[in-house]
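Given below, in the form of structure tokens, are the structures.
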Structure 1
């Protein structure tokens, strides 16, 4: 069954603790936290104080997605929160293998992220070292964008690479996920979906989460 990680980027930040508690109570599997620095992407989101508050309100593991420059600095900011995953972008990191080893040494599961334009071959030789690949199916930086259809083909290619090099590696997708494309995503090989506006914008969040857990 696909696991669901609602993105708090789409939550009501004026009522953040209750927003996080609601998705946990309604059966999400992870809480997805988008950390943006205003440099790697044209948006600035949240720092360690807010992520700590999210962690305290959550009964589910955190899935932290770094969209930043200077990845190691940000890993150190969040390492004491003991998230399940920390993912970073292959496009930004000059020494991905070293950073993957560092994240794992902290007891955190390392994950690598690909922007929509990035070819799967860019991660072929580090697949054996990561626990998850996060595929961006929108351009990173803002929620509520339309799903990029070519992401399906990319997922299939990554799935083939994983089967050859690391069959246990999970595939996560972020951007434009909803009940209309979830079946096709599962068939392509997705294990975890990030859904922000689809979950937080729904009148029935429990129903929205369960519609993705197929």
Structure 2
């Protein structure tokens, strides 16, 4: 079984309107929200990590200084999620077999989960491989490179949803072992929950 070349694209261009402040820079243990996500990607078996920035670009860039990744500036971030997916796809290496999209505000996603998605893609070469909690699909989502042109054709805030709908028969779900990995830090109450969870779910050496 050949090891696929997979690019990780971290989506970090949103305005964080429900939080009221740059949520990706909020502290969580010894790191910020975005640093936890990026750290998981960097320690996984992906071939490269790209972070798409937009609204709070300067803030996010400061959080990621010195890390071995590529920052992609999406000047069109206000046009919706599809613009960020497109910016990441256009910046990824040309020989990638797939792209795995991570949310920049999902700090509990694990290295193990990312590697499980990549292994399932290597085994099946499915067009879509995504995490699932109790049978319900969620993030992260891995797309085979054959679908990336379709994502580039999308616009607005649909992200990859419409592409997934067109390829449901080619989708593989990978069960999540820990439900807290799905937590998005969107609101002050989400952040409070993340702070509480961080004391019991993160490596003591890191917190």
Structure 3
């Protein structure tokens, strides 16, 4: 197994890919970047500065000023910021502004998760996973998370927002959410995070072993 490699993890919203990516980064001792935080950091600035999410140029200008320090704000986990992130992510200038940040991070080996890592950001990643789960299961996970943050929201609203986000993410013209041709599917619908972690390690080790032969 190589001492350093790039692991690209894409997948649907609330599928568990972020938690899984963090655990895999720890297991393989690799740096980890939740690329969704980049878009959420831009989204928070869009909200804070009362900028229209339809103004791609203004959103891109904010994206150019994102630094690692801006990714630690707990507010990035909120529902409104997450919804806004999906809206501003459709703009090519925003995606272009954040592209090099992600590639530089991955240059020496890392784990990155998002929605276009294996298809756009790290096309040459040694290992690619696509993580998903049934919409109702993902909505239940997100509902519990938001309630834990103290947000007053119903499960039905969370499910509707999730389905809308799925449609927007997979239907956008630029870097739509889809599995890379060489990605390995991991459905977490009926898996605990511990079991999903075990399955992911088995997949990654097998892929790396096959590439080294």
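When FRET efficiency 1/(1 + (r/R0)^6) of positions 151 and 191 (r between Cβ atoms, R0 = 30 Å, to 0.05) is worked out for each of 1, 2, 3, structure 1 gives the greatest result.
Upon calculation of FRET efficiency 1/(1 + (r/R0)^6) of positions 39 and 167 (r between Cβ atoms, R0 = 30 Å, to 0.05) from the atomic coordinates, which of the structures 1, 2, 3 produces 0.25? Display every interim value, and only then the final one.
Details: 1: 0.25; 2: 0.45; 3: 0.95.
Derived from 1, not from the others.
Bear in mind these aren't lab numbers, they're just calculated from the coordinates by the rules spelled out. This is a predicted model, so every value here is computed, not measured. Cβ atoms are built from the backbone, for glycine too; each structure is taken alone.
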